[in-house]
Structure P
Amino acid sequence: MVKSLTLFFIVEPPKYQYMACYLAASVRNHFPANVELVGYCPEHRMSELDPASIEALRRMRCEVRPFKVEGRFDPAYPHGNKILACLEPRDTEYSGFIDSDVLFIRDNDVENLLKPGHVSASVAASMYWTPQKTWKTIYGGLGMSVPENRVMLMRDRRKPMIPYYSSGFVLFPETYRTSDTNMSFPEVWMDTAQKIDAIEGLENKRPYLDQMSLPLAIQRAGLEWNELPEEQHFILGGILRNVPFPKDREIFTVHYRKWEILTENGLSRHGYKGLIKQIGVRGVRGVWSQDVPEGIEPLEAP
């Protein structure tokens, strides 16, 4: 039985702060009320956030916290913010990072997403950006052997591939520590990413470093991979652009990337109706026109 879970995501101007509000509303509408929510904003950009997005999240019991980004990857690596956010302290037994351009569209339960001793993630959509032989360089650079098991990627099913997971929805145990170094999973993930980043001659480190390091980090941490089914992380767009959304499947989660892709698939209503249910308006900037929910301390509009 899972005792507690925090779901967290990046809240950053200009667009991700608003996407984060729709994501938070979808969590509040489709998960148990005891799931904790946290939004993370790079500390040097906190002053740029729209007060309406901060207030909308606050009314959904989601605190926006600053975290240090500058100087932690060299060169700068915005996609690495998810790893840096994972490193931040939280008090729950499990945590799950979610890309801001994700929406939950069906009632769900944390037991469907978590497994003790495992990191939960779906297979990646594809790996067209590099040949499979790249894994030999990556694993060899860390003194590891390429694993023998294979997976079928979500949108490239030509043949089984070396394990490659999506970093857009990753859940992990917070209390776990490695037996030899006493490191948390996020610490191992960061260490793995830094080591891969230092491999000379390895191409395409940006923007794929976070994702190429994930399977190695799971293995180095001494954890196992819990494969999330496609229904729990359905990736829209790409080769599915203009393909009708499958209404005959119980899809819980969509990773939409761009709002217009939600609209094309008839799913934007989930975002708008979800926000209306939580804060009374379909657009974040209208939050000040609504009464503060019961149990939430009122604040004056700026």
Structure Q
Amino acid sequence: MFACAATLTACGLLPGSGGSDQTQVERNTLRIGVMPVVDVAPLKLALNNKLFEKAGLQVQLVTVASEAEGIKQLDTTLDVTWASHVNLFTQVSKGAQLQLQGEAYQAGANSMALVTTNPDYTTPGKLASPRIAVNDVNDIGALTTKAVLRTAGVEKGRIRFNEMGFDQMANALTSKTVDAAWMVEPYITKAQRDIGARILTDTAVGPTKDFPMSGYAASKKFADANPKTLALFRSVLRDAQQAASNDKLSVQDALTGYVDVDQQTAALVSVGTFPLSLNPVRLQRVADMMDTEDVLPGRLDVGGLLPPGTAN
């Protein structure tokens, strides 16, 4: 799938590619919690192309039931987990000792959006008290929806959120249980193809343009005990993110292997950005918006969650 999969060393995908020059790590196995979302496609591709194995790491991707469950399983059945930055920062505010290990995904055009089938819901500000389906009332969907609808003149206190799984949202739209649903890909494209839904508004516009969506984290305890292992993980992740950015067709193709989507739908999926490094300024933007929207009890300094030396 990678254009340069046959020449990993030449493409810079293999840290310490000189065999005996490979980084000496504390451990050579990692169990990483993931969910069936576009965000983790680079990890899937890296595993398929044995990039971790060639770097000296045995990586197992473990599908978790929810982001919260993945965070809960750190230091028990998982070493690293994927989650939205909103969920990660929320858990930190509740006392979780976490260290960020990489940014997974940043919103692009129509990679997250409010979707509707209501012919009368023509603009984001059309309804004064809209019923909006979100996968979690305390996560990125509700956060970005409030920001975008406020820009359109809708008071956030009048938005009626209805929490449900992404796979339930199409039925909620067709049954008119909700006026719109906040979706990510590939659910946006599936709703357009299956029920004739349309995008009411991209939720990565205005105050949420290029919004950082998700990342990877380990417990502080595990990170302190395994700094070289996690540094190697971040190095391979960076190259996998770069390769996915250079070949987004491979990302779309990979979706059929772990998401319930056919090839025709996968080919239409909008793909955002796969960041190459941890950027404290970019991530602080998420924490500050959470503070503004009263999702956090106070301002969170994201810089304190980064591994030593990665904030430079």
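FYI, it's all coordinate maths here, none of it is from the lab. Since this is a predicted model, take the numbers as computed values, not measurements. Cβ atoms are built from the backbone, for glycine too; each structure is taken alone.
Suppose relative contact order in percent (Cα under 8 Å, 6 or more apart) works out to 27; of P, Q, which structure was it derived from? This value belongs to structure Q. Supply the structure label, taken from P, Q, corresponding to mean count of other Cβ atoms within 10 Å over residues 147-154 with the calculated value 13.4. Going through each structure in turn, the value belongs to P. When mean count of other Cβ atoms within 10 Å over residues 51-58 is computed across structures P, Q, the figure 22.2 traces back to P.
Calculated for structures P, Q, FRET efficiency 1/(1 + (r/R0)^6) of positions 99 and 123 (r between Cβ atoms, R0 = 41 Å, to 0.05) is largest in P. Structures P, Q were shown, and semi-axes √(5λ) of the Cα gyration tensor in Å, for residues 67-170 alone at 30, 14, 13 was computed from Q.
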